[in-house]
Structure 1
Amino acid sequence: MRASLLILCCFLAGCANRPLPMIGDVPAFTLTDHMGRTFSSSRLEGHVWVADFVFTNCEGPCPRMSSHMKSMQDKTDKSVKLISFTVDPARDTPQALNEYSKKFGTLSDRWLFLTGDVATLNMLDQDAFKLGTVGGPIEHSTRYALVDKKGHIRGYYGISDGDPTGKIVRDVARLEKEDS
C-alpha cells in the first residue's frame, strides 16, 4: 500500500514539472482597443497573456468570465497581459467596451478589450484559438486561452467546472519562468 502511494506521488510530481503543451500559434493581428487606439499584437511579444471572447450585452457567462479576468489581473505579475476579444463587433464599439471595462476595474495597460473587423476577429476566434466564430448567432466559448511570450497557445481553461483562476494563475507563473 505504501509503495503504491509513493509511486503515485512520484508520478503526480513528475506531471507537475512537465512543460505545458504547445497547442497552436496566434498570428499577427491589428485591432482597436477599448480606448479607441490601434492595437497591434506585436505589443504582446515577450509577455505571457490570457485571452477570452466576450460581448458587452451578454446576460449569460460573460460577466462571470470578466470577473475571473479581474481576479487574474489582481493575482498575476504586472507584466502579464489580459486580452478580451469581442464576438459582437457591430455593437461592441470602443466606447461600449470602455464602459464595460469600467465595471470590472480594468487596468488599461494590462487588460484590454479589443474590437475590429469581423474577418480578423473570426480568424482569431475560429482559426487561431479554435474556440468559435464571430458574426453569426452570438454563441461563444467560455474558455480562456493561455499564451506564452512567443505567441504559442499553451492551455485552455473553461468555466463549466467552476472558477479556473487558480490553475491559470499557477500556469501563468510557470510560463513566466520559461526562457521562451
Structure 2
Amino acid sequence: METERILLRPWRESDAETLFKYASDPEVGPRAGWPPHKSVEESLEIIRTLFSGDHMWAIELKETGEAIGCIGYFVHGESNINIGENDAETGYWIARPYWNQGICTEALKVLIDFCFNEKGFDNLWSDYFVNNPASGRVMEKCGFRDTGEINWCSHLYHGEDTPVKVMKLERP
C-alpha cells in the first residue's frame, strides 16, 4: 500500500534502531498510549511481537527509505473500543519531525481503503487522547465522526488518567 510519499510495509528487524530513535522521544509514545522506548533491544522486541502481525505496518518515507511511524488496525476482541464483530479499530503514530505534514492523514486514507475494500469491514473506529487533538483532526480529515463517547483505557500508558474520544467511520 502506497502513495507518492509513503509506503505501508511490514516491519523489519533491521528497523529497530530507527524505531528506537523515534519511539524514545517522550513526546511521541505517550500521545498514542505507550511509554517511550528505553533501548534498541526493546524496540526490536516490539517489532517481533506487537508489530509482527498481518495488520500492522511501518510507515516508510519513500524519499529516505526510513520507517517514520506505524499504522494498523485491531479486530473485534483486540480493540480498546466495544466494536462490532465485522468492525476494526485503527491506530497510528508518526515521528515528531514529520508532524503537521499530512503524512498520518495520507497513511490513514490508504488504510481506510484497504480495510473497507480489501478486508470488507462494516465500520472503522478510532480514538484519541483528549489532550492530543491533532490526532482527532487526522481522523476528521479522513471522514471519522465523533460518537460523543468518552472512554478510559487503563491498559494504555496514561490511560487511567486521560480519557479518549471515540470516533467512527461507516462504510461508504
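Read-outs: derived from the displayed coordinates by stated rules, not from any lab. This structure is a prediction, so every number in the text was calculated from the model and none was measured. Cβ atoms are built from the backbone, for glycine too; each structure is taken alone.
Data overview
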| item | result |
| --- | --- |
| Structure responsible for 17.1, 62, with Rg and Dmax of the Cα atoms in Å calculated and labels 1, 2 on offer | 1 |
| Top of 1, 2 by relative contact order in percent (Cα under 8 Å, 6 or more apart), largest first | 1 |
| Per distance in nm of label points 7 Å out along Cα→Cβ at positions 21 and 93, the highest-valued of structures 1, 2 | 1 |
| Test item: Cα extents along the principal axes in Å, for residues 85-148 alone calculated as 30, 29, 18, pick one of 1, 2 | 1 |
| Given 17.6 for mean count of other Cβ atoms within 10 Å over residues 125-132, calculated: source structure among 1, 2 | 1 |
| Computed 15.4 for mean count of other Cβ atoms within 10 Å over residues 77-84 - originating structure among 1, 2 | 2 |
| Answer label among 1, 2 for the case where helix-only ellipticity at 222 nm (-39500 (n - 2.57) for each DSSP H run of 4 or more, over all residues; to 500), calculated from the coordinates, equals -9500 | 1 |
